[in-house]
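Colleague: The following blocks contain the structures, represented as structure tokens.
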Structure I
Amino acid sequence: MLDDSQELQECCGCLVSKDGLLSEDVDHDLTSNSLTSKVNTRGVIKIFSDANPTGWAAVGAVSSKAGLRVSATHVQSLGEGGYALTETNANDANLGSVEKALLPEECGFIIGTEDEGGLGSGQGQCWCTPEDSDF
């Protein structure tokens, strides 16, 4: 998750099996543990598929793998106590070569242990709900 100043605030890698379904809550799982403890209300969440079986690219460049489909469900207030649900499919957006090279290093700094050169504090690591657990 990048905040509205384009600063990386959280990283995580969630394993999803082939044809699996992963459901994450933006407020609880993806943005509740920012590196700076800032409450982020605006920003960008980048979701990409990586061929690395460990769940996040700890070393080296990201090895993108096609096939990931992402959608978001929004709960919207209609006033007077009513609500509506809408779904939005994410557009495909490829990572640039610089981003592919920097992302593992930046996430490694946030998530990695102190022995690995990371902060190791637990701040900046988002959480992964186990696959298919919401359904």
Structure II
Amino acid sequence: MPDVLRHPRSLDNLPLQDGDSLFIPRYNAVVNVQGAVNSPVSVTYSPGKTIEYYVRAAGGPSRKADAGRSYVTQPNGKVEARQSHFLLPDGVPKPLPGSTVFVPERDPNERPTDILSNVGVLAQVFATLATVILAVRR
């Protein structure tokens, strides 16, 4: 509401029509943590804390958790997920009071990445690239 009052063109400034009603819920000073965590609980809201803080407060991710795909459902219904950026800090959502953090389970059919084979493929690519550069220079 404060953003709408300051900026009338805000995306949250929804036009109301006859018959519409507004429901303003009570202030909920907790963040619910659900899904693949060791102890799904409600954690007291702490300003500025990220998803990791609330997952740790719920006993941490379980063995089946896919913590990298965890997301937050904010009290206004907006769903925020992690955003990874190349060479920039990752975007990690910060839950607001009354939000829900959900940690999904890892897909059992998903194969873990084989780092050694990936390194081998990269070495082959770099070797081929070096050979091409040397051949062009001569």
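Colleague: Relative contact order in percent (Cα under 8 Å, 6 or more apart) was computed and gave 23; which structure, I, II, did it come from?
Modeller: Working: I: 34; II: 23.
Answer for the origin of the read-out: II.
Colleague: Next question, about the same structure. To which of I, II does the computed value -8000 (helix-only ellipticity at 222 nm (-39500 (n - 2.57) for each DSSP H run of 4 or more, over all residues; to 500)) belong? Mind dumping the intermediate values first?
Modeller: Details: I: -3500; II: -8000.
Structure of origin is II.
Colleague: For which of the structures I, II does the calculation of distance in nm of label points 7 Å out along Cα→Cβ at positions 68 and 84 return 0.4? Don't jump to the answer; show the numbers that get you there.
Modeller: On the way: I: 3.0; II: 0.4.
Only structure II yields this read-out.
Colleague: On Kirkwood radius over Cα pairs in Å, which of the structures labelled I, II is highest? Numbers along the way, then the final one.
Modeller: On the way: I: 16.2; II: 19.0.
Largest one: structure II.
Colleague: On mean count of other Cβ atoms within 10 Å over residues 20-27, which of the structures labelled I, II is highest? Let's see the in-between values first.
Modeller: Working: I: 13.2; II: 6.4.
Of structures I, II, the maximum of mean count of other Cβ atoms within 10 Å over residues 20-27 occurs in I.
Colleague: If you work out distance in nm of label points 7 Å out along Cα→Cβ at positions 36 and 92 for I, II, which one comes out largest?
Modeller: Answer by largest value of distance in nm of label points 7 Å out along Cα→Cβ at positions 36 and 92: I.
Read the figures in this text as sums done on the coordinates, not as results from a lab. These figures come from a predicted structure and were not determined experimentally. Cβ atoms are built from the backbone, for glycine too; each structure is taken alone.
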